[in-house]
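Below, each structure is written out as structure tokens.
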Structure P
């Protein structure tokens with residue numbers, strides 16, 4: 001006799017930057033059984049899952065672009081890492097199909113849903129209805145937004161007797177991140193000074209993503225905010241910068257920093273901030289990570305006593321951005337069992353048990 005739970009039947013949806021690594025974790029995790037794989041690229045369809053994530057032993061699971069066939073598998077959970085922010089209608093169609101069929105969803109996409117209570121009804125209402133019809137559950141999670149905006153500040157506040165300000169920062173060199181088509185465009189890297197604002201910095205967009213985490217920290221503190229504001233600043237390189245992300249001509253954007261801030265009585269008391277540059281040469285007067293590193297997720301609590309937590313990912317891989325992608329995949333896959341055991345509906349990480357480490361040592 002054994003008390004080990006049965007392996008959960010899981011579908012991986014996408015094989016892109018994050019999906020490649022979540023796919024590998026699903027295959028290697030003894031508590032999960034890969035039963036289906038979605039891919040869009042014609043050169044991936046029909047190939048074994050192992051070949052699409054750097055493994056050599058075939059799984060027998062071949063990539064397909066037939067969403068209906070994957071829904072019909074009746075899997076316990078789908079790990080949904082397909083880029084969805086630029087195609088929300090298509091993503092909603094895919095997600096509601098899985099949820100209505102009774103397949104739970106853990107996703108790194110549609111980041112507005114990391115804290116669903118603060119997301120807009122156009123997004124939450126069809127998904128909640130699909131969860132009700134299928135008796136299923138959906139979680140959206142990640143590293144930032146996600147881990148750095150709720151786990152880190154709430155952990156730091158456990159060490160404080162009092163707090164006057166909470167600052168959460170991602171400070172990262174994105175130069176080695178090969179994602180010019182989405183991240184590059186969304187952040188406006190490479191843009192000229194007279195260009196229209198990029199997607200991320202249109203009015204209310206940053207607030208719609210990081211405003212939820214600001215509210216979560218405020219609720220934890222028992223504070224009612226007066227308002228939430230957003231700020232953004234670009235840095236234009238005086239010389240051409242070449243990196244994996246892109247080539248930035250002189251006079252164009254090579255670094256951005258922005259903040260979504262919660263105010264009380266005219267003072268900023270909670271701030272979610274990003275400083276993102278292309279190579280260490282960009283924006284030399286802006287903050288850098290400590291100890292010569294190229295990336296950090298940090299929380300700083302001012303109060304009694306002051307508390308600072310610096311989180312670094314990627315020290316066992318070649319690149320800090322690769323480490324961030326792997327950690328994003330891990331936050332999703334490590335939540336699969338908790339989501340499958342949770343009550344139906346849209347949920348968030350704070351409502352679930354802490355992910356268990358069982359099965360990670362290998």
Structure Q
């Protein structure tokens with residue numbers, strides 16, 4: 001009760017400052033964090049896409065805190081908005097997503113979730129969204145990024161096997177950086193980024209990839225804050241390179257990352273150790289792969305510091321979110337005028353396709 005009264009007071013203050021009249025179209029966009037590099041590119045594109053549709057946007061940073069996100073949404077409902085657009089903090093938590101959807105439904109507001117899965121079970125998510133016609137989810141076929149990354153890695157390693165085998169043991173040693181322990185996309189990227197690569201290598205008569213630390217049963221290192229950050233991968237990589245090196249005959253020969261920000265962190269640690277700097281004479285390049293194709297990754301690929309990534313289309317994601325939200329605000333079919341390249345699954349899910357990016 002005390003918490004609700006606090007929210008109500010904030011809402012009343014906002015009304016006194018702004019007045020009660022709504023814009024012709026308005027939307028609260030609640031972000032899991034402003035600190036995510038890929039989501040920063042989506043936010044820029046989404047603000048532009050909404051502006052083109054004459055929808056006034058209020059962007060809110062949840063700072064990776066679910067309570068903050070829930071409070072922001074409750075305040076927006078009280079102060080007035082035409083739609084709720086939600087980048088869920090607790091990815092995979094169907095109970096949290098259902099509670100937020102219920103807030104929208106009880107106030108007859110469109111609820112558009114995007115990017116971060118509401119459940120680890122698509123059937124469960126489908127049931128939730130199909131229970132309220134003014135809702136949708138915009139994301140990806142989450143397994144595709146890992147599979148495409150694994151195929152890209154497998155083919156690259158196969159073509160460059162002898163040059164990559166710095167330890168001369170006939171096996172390629174790798175490290176995997178996972179962005180979030182429970183996130184659906186992170187789980188799939190961690191799984192298929194290795195499995196698909198191994199399938200290509202073993203089919204060609206080569207050994208499967210070997211995780212650098214035989215004592216690590218998980219065969220990955222995770223960002224314990226769940227923020228897919230360059231800081232986590234940089235710190236991990238610095239620690240690793242103090243023990244695993246060419247001199248010791250156990251150097252890491254391949255770096256696989258769930259996203260580009262973690263790839264950049266790993267590259268920075270490698271550069272500090274004298275690797276991955278083509279401008280420096282004699283600097284060897286350890287292949288590093290990511291996902292997202294953010295500008296920093298494209299620049300790193302162009303500079304020869306990074307090998308490849310999988311493009312997650314930020315502009316496409318923004319376009320689909322803005323189009324569906326505008327349609328719901330206007331009372332149209334939610335999928336009206338949606339780009340034909342997007343994949344509509346049943347009546348609730350729009351998938352934005354991935355693509356390989358190597359700078360070529």
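For distance in nm of label points 7 Å out along Cα→Cβ at positions 158 and 286, the calculated result is 3.2, so let me know which of P, Q that is.
Checking each candidate, the match is P.
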State the single structure among P, Q that was used to calculate mean count of other Cβ atoms within 10 Å over residues 326-333, giving 16.2. Q
Among P, Q, which structure scores highest (criterion: Cα Rg over 2.2 N^0.38 Å, for residues 38-165 alone): Q
One of P, Q was used to calculate helix-only ellipticity at 222 nm (-39500 (n - 2.57) for each DSSP H run of 4 or more, over all residues; to 500), yielding -14500; that structure is Q
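A short reminder: the numbers here are calculations on the coordinates, not readings from a lab. What you are looking at is a predicted structure, and each value in this text was computed from that prediction instead of being measured. Cβ atoms are built from the backbone, for glycine too; each structure is taken alone.
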